[in-house]
Each structure stands twice: as C-alpha cells, then as structure tokens.
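Got some structures for you, see below.
Coordinate-derived values only; no laboratory data. This structure is a prediction, so every number in the text was calculated from the model and none was measured.
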Structure I
Amino acid sequence: MAQPLDWQKSSFSGGAAGNECVELAQSDRTLLLRESDDSSRVLPVTPDGLAALLARIRASHA
C-alpha cells in the first residue's frame, strides 16, 4: 500500500479562503506539484526540472 503524500503549501499562498496556492509533495525522487483548487491535476517534476522552472519564472518577472 502506498504511503499518503505529505503536501506542503507554498509560503506565497494567497486568497481569502487560502485555497489559491501551489502545493508540493515528494514521491521517491520525483517532486509533485498541484494547485489547491484542482488537486486532481498533478505535475511530476525532477528537482532539476523544478529549479529550471523557478529560474524561468523569476527571470520573466525581473
């Protein structure tokens, strides 16, 4: 039986209800991303892939 995932909310979560945020969990060597308001859609990424994604987001907002 698979262990339940421990989803962590982003420290930048917004919205009055607190449900407009990104959540992150780890499954083996894969990181899983999902949006709180649609938890059925999960994006698997590697740590390097997530680092690249975050770098591109930061660069586009600089």
Structure II
Amino acid sequence: MTENKTSKAQIKANRRWEKNNPERAKYIRNRSVARTFVRHWANEEDIEELLEIYKKENPNAGI
C-alpha cells in the first residue's frame, strides 16, 4: 500500500481550514474545475460562449 506524501496532521489542518472557510474553499474548488475544463476540453465555441456569459452576467467584468 502506498502512503500519502501529505502528513496526517496536514490533511487534518486542511480539512479544518475548509470547514472554517467554506465560501473560500468553494471558490477555489470551482476556479480549479473551470480552469481544468478550459485547458483540457473546451473548444473554440465553448470559449466564445464563456466569454459572452462573463461579459453579460458577471458583475466583475467591468473592473
């Protein structure tokens, strides 16, 4: 059986941080999923659609 590279204490600390910071953890997780999709699976049509959604619906687009 292979062992984790991360110590049990670090795993416990990470879980505690995620529990205490659920919104930030959700943001980081969703950002990671979006980046992975764009890098590995999105085609040009997907990118164009995502940019349109960003420009029309995202309140941060004007910043």
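Taking helix-only ellipticity at 222 nm (-39500 (n - 2.57) for each DSSP H run of 4 or more, over all residues; to 500) from the coordinates of each of I, II, which one would give -7500?
This value belongs to structure I.
Consider the structures I, II: one of them gives 3, 14, 13, 17, 17, 12, 9, 9, 5, 1, 0 for P(r) over Cα pairs in 5 Å bins from 0, in percent as calculated from the coordinates. Say which.
Source structure: II.
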